[in-house]
Structure P
């Protein structure tokens, strides 16, 4: 059985029967059988169906947001916004798919030559719990629009969300088999990847999961897109607008209780402005209030699981033992649920978990540097390369700095975020490949050359 636990109370919500081998076989077969007719469906018709999905998401928005908050604990307002963003990505690809998938005419020695984009077949999407709807839809919308079918293996702590997503596609009248939800544990994923009817894999998850999935997929010569962890630098230069910076620092670090791969995790601040920045950030952090994530007054959600909270606490404790300074927070909140105090660590240096590792929770790490040159060096001194931001009144200076950040997404005077119109993904241990935009749609297509005399 797969069990859903409410992170705010620690109580069981529901249990779901795990798919049997026969169930998995039937779902893979259904997806495979739907592929030929789905890819032959016109781009316009696929777009119409995606618009119906967006309409269904908005129709059920309140109930879906309540389910999301119950299963993984995020603030209800954030859950509502997540559903709306899912509707947006469906409409974006419905609107842009025709242009993105149009043949690209290329002059050559042929009478007529071009590149045409054709779907690969069935894509296995292995998705995480932290954005249980958005992560799925940002993979599904471009994959389906380009003519692929989709198998979903969702995180085991959000089984209700996984089932609800499948029901959304059914309610929107997608043909049978085009989208299938697999209720299986991670231990059974390798067999699905190996199945010859599965043609590609998209994973959002940990480094460990990424290495495992890439290994199995590589052995079977299957395309993968990996969006893994991140330890994004948030670089504050001397001329930054402090009020703007603090507002965005709080949102970027504590949105989703800090459980986001693109959250600001390493606050790299030049000495000239460090004391002022740290003082204001501490003041803002201490205003965060844990509580029932359904209540509007709550500003700090619980963490998703007890084991994740314990892992984060050990990272904090080890960093303190190595010389970091605790300015506020630093322990679990007493009472029910998996709450952890909003925490601020100062004097973070190389060798500490807060410097080297991803802190996947409500902990901000301050790294003080003497100047801009050192700030860039520290920002790039990471095994991760997902996103990063720089804050300065001089946008030309900011752009020059951002171009040198070793990451997939660099922002100037804005927090790192995903947007259907822009490609999203990382380098180094943050993975490879891109989601969203034209590039995300192309990941699971065959760029086929046509040469005609």
Structure Q
């Protein structure tokens, strides 16, 4: 499970800022936290703040870290830029310094702290601290680039001592962790696989077509999963009776050849043969569940005609509302996270969905029955109706805001100075919108005094 994520000198975050999922001492909602060794970790965290205050940038930082761990050894070449690294640019000195990312995890009884710093040109630092159950903390990896000498110093200890062949194969723009995993080093497997398989970062503000296809692909190949998706879609009050997900025919082979080749008998025969071959391949994939990641799926929804047993078929992509599409898109990753104990990070979780529906999605993660494996949900939102003591503890609500120097800061309701710190049972939404906690817009005169328009 995620203990904390820290970012520094990235986009609006100049100074070090940490999102912590360690529960504070609070007897409210005890089921919202899970005991993990010496830690008690929260299942959810909601991030609020004005537009352009750093909410999305925090989640982009997490996505950037995950992406570099996953691809730096296998999909990056010598000289490629470290994509996604953007330092704080309102300070000329910081704009020349590396951005830093650090994550703390508790996995199978072991505590990991892993991180790195990087510029667009290279990885500057990389570190790994490990503490196993009943053991002491070790520092098996330390990497540091000295810009004065242009050299990188490596320190490998313990389980990594002697792994110089991995160092030799780690490029300046790549991570040791990624290269070690690519070379099948068992010691880093659990940590690397967490980044690859056990956390997902989604942006629901974007058109959800790819996410819809991801849910559709899983539903098409797993009847039990499709049944659960159907039940949730039906019970979400979209007036949908059922779903059908099928692979689309290969669009590269048209049923009717273009006019320019209709007169060419040989080409026409080849086109017809290719079309039949494509249909046969799709039929075989459907029968044996062998669809690959490139297969596109068309999702149809079934609506019952009032006063009749008959149904009408709609296209999810073209006929259903944006809210229906986004719920279908996100429910697949939600169920996968709950089933496998994953971390799900979502920007704009509430986008196009009714507040009560978003509320239910959060409740699924809090429920011991729906979430027996300790899945976690971290999300950014503007939906203040969720900001209630009925749904969240104070340590689950985080705010972002900008300082006078334009730098973003991140803090939870528990970290507000004592005289302003909310009680655990007070109306969070009302007091937040009144500006008691910070993290709200500071409007200028044009929006306060309309005569100035």
Structure R
């Protein structure tokens, strides 16, 4: 009796080999760009103490109230699968004594977890590129970070994105604004939905982020946060806008942009698209000047952003940036027991001599016809053929598989790796890159 197949966990998806080239393309662009902007990679745990996210994100956010995967481990500690990366990266900087007057530009990449309703562009396990600049206070780092995010779209060939920009001011300015907003909302208590009534006492600014259509008219009439900015934040925000204009980066001022996490202050921004339906935000970030002190470190300014990889890949699928297919460069064909035994050592010799080339050995037997069918499906430019006769004479057959790649030739087996490397060096680039 066959057991029932085990399904994947809802909202946690497999990434299949046919889908991986776009992810690898995005990852390679990420490493290239962040290196160019002098950001260094940091890797932090997937599991952190639950209190970290309660203190960092805020107890009255949807993330903490509804979405975190939290549990007690066998030692009775309250732990959580990370719902975002910034809190963990700041915790790591504090835990490892990295701050102490130093400044850091760091990034990480990996899975995050939120228990929310799965839908297009929204999953329970999702992946983010997270970029942070810690220890910088001026608007110039805000401008550079936004310029870096804009460089992603250019490098990836993504055009249907728009930058929204706002300033939340300092914590003191937000407290004054909160009083005005709370008075406005209390006067309309009967028109608030259940979530908004619950947030009214804990974090009324989160009401402005409501997606409930019935709330939009009420939200549109609410006092505007930028009208209550402190003078220093206003100067900072105006300087940032001037720098973005000098960089040629278009933006839309959005006074309703508040971001979903409590730790933000001053600059907040969001890249949105009209190409993915309801899930329109593909990159979000902002300043969090109070977070380091909030988590037990010395007061330290900081800014960062997170880019949703699933949504960026979905935009890549709609665009013109098509990463190259993953294909072999050399396919090794063997016939006969002794030749088959020699195949794997020959493959290792080729890989050592041709770093970066993809060498695939025929495994599982098969006659020459079947093996050449596999070689063709692999996309290889070249086959290296070893039979009993060739093995006895100490040679191998070098057989080009693509049109215009030259004629077959016989090469010494002892120097096959050198001969194959020389063959690739002699080929026009177009012939090497041709794929079926």
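For which of the structures P, Q, R does the calculation of FRET efficiency 1/(1 + (r/R0)^6) of positions 98 and 418 (r between Cβ atoms, R0 = 35 Å, to 0.05) return 0.95? Checking each candidate, the match is P.
Where is volume of the Cα convex hull per residue in Å³ largest, in which of P, Q, R? Could you put the intermediate results ahead of the total?
Working: P: 147; Q: 246; R: 215.
Answer by largest value of volume of the Cα convex hull per residue in Å³: Q.
Out of P, Q, R, which one gives -9000 for helix-only ellipticity at 222 nm (-39500 (n - 2.57) for each DSSP H run of 4 or more, over all residues; to 500) as computed from the coordinates? Walk me through the numbers on the way to the answer.
Working: P: -13500; Q: -9000; R: -11500.
Label of the source structure: Q.
Taken together, the values in this text are just the output of simple stated rules run on the coordinates, not laboratory data. Not measured: the values here are computed from a predicted model. Cβ atoms are built from the backbone, for glycine too; each structure is taken alone.
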